[in-house]
Structure 1
Amino acid sequence: MGYEPLYLAYLVYFNRDRDYFECHEVLEELWLAKERDPLYKALLQVAVGLYHFRNGNVRGGTLMLGGAHRVLRGYPDRTLGIDLGRLVQETGDYARRLERYAEEPFAYYDLTIDIVDPELARKVEAAARHIERNEHQQRGPRPPQPKRHQ
C-alpha cells in the first residue's frame, strides 16, 4: 500500500516528537486533499485533543477525543497500516476520563499509534530521518495537575 508523505509526517510528529500542533498542520492538509475524508479528520482530532488537554483545555480535549472516538470506531481494527483498534480503545478511555475530570483529575499522558504494517514502519523511519525533530511547544497554560487529596 502506498502511504502519503503527509501521513508519514503525521506519524513521525505524533509518535516521535509528540508535537500535536504539527500533527494538525500536516494532517489537515492531507484531509483537505482527500476531500475531507472523515478518517483523516478523526486522526487529526486525536492529536488536537491531546494538544488541548496538554495545554490545560479539558473541554477542548474532551470534545476532540470524544468526536474522534465516535468516528474511528466505525473503521476496521487494522486501517492505514496502524492498530486502529487500540487507538480507538485508548481514545475512548481518554475521552471518558476527561468527562469525569472535575471529580477525578489525572495527569496528562501521551498516546502512541502502533504501526502494524512493516512497509509503513520502514517508510515512517525513512521519513523521520528527513524531518527535523520538533520539541512540542507549550502554547498556553501548563497542563492541569491532579489535585492531591489529603
Structure 2
Amino acid sequence: MADDRFSVRVHVSAMDDANIVQQALQAWLGEVDIERSSYASHAGPTMMTLSVDLRRKADLRIAWAGLEVRALNTLLGEVVERLDDEGGLHFRVDLDHLVAGRAALAPPGAARSAKVRCKVAVYPGQTAEDRIRDMIEVALKNTR
C-alpha cells in the first residue's frame, strides 16, 4: 500500500564515519536514497543526520526481512506496547551491530542507535496492530 512508510533516522557524531554508517544502512535496507543533513551540536562539533523514508512495498519488505529473527520475534510480542496513537510502530536498531552487519534491536536507553518508525495505513475493517503483525510475520517467513 502506498500509504505505508518505514522511516529510519540516525544521528552521526563527529567521532563517527558517516560513510560507514550509510553503507551499513544500505546493506540493511538495500540501495535506497539516504538523505544527509548537517547541523552544529550544542557542544560545538558538526553533527549529521542520515534519514531514509521508504514507501514502496518492495522496500518495506526488504527492510523488515533484514531485521534479525530475534528482533522480529521481540517486535511481534511487543506490538501493542510500541504502537503509537497514529498507527506507528517505534523501535531502535543498535548502531554498532548494524555497522557489523546485523540489524538487531538496541537495548533500552542505548546511546548509539538508529530510530525506526513504521507507519501503516488503516482502512475500514483493519487495525494498525493487525497490519504490523502481518508485516512482521511475512518478514519472519522471508528472513535472510
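What follows draws every value from the coordinates through simple rules; no lab data is involved. Here the structure is a predicted model, which means the values were calculated and not measured. Cβ atoms are built from the backbone, for glycine too; each structure is taken alone.
Which structure, out of 1, 2, was distance in nm of label points 7 Å out along Cα→Cβ at positions 57 and 129 derived from, given a value of 3.7?
So the calculation was done on 1.
Could you figure out which one of 1, 2 the value -17500 for helix-only ellipticity at 222 nm (-39500 (n - 2.57) for each DSSP H run of 4 or more, over all residues; to 500) was computed from?
For helix-only ellipticity at 222 nm (-39500 (n - 2.57) for each DSSP H run of 4 or more, over all residues; to 500), the value -17500 is produced by structure 1.
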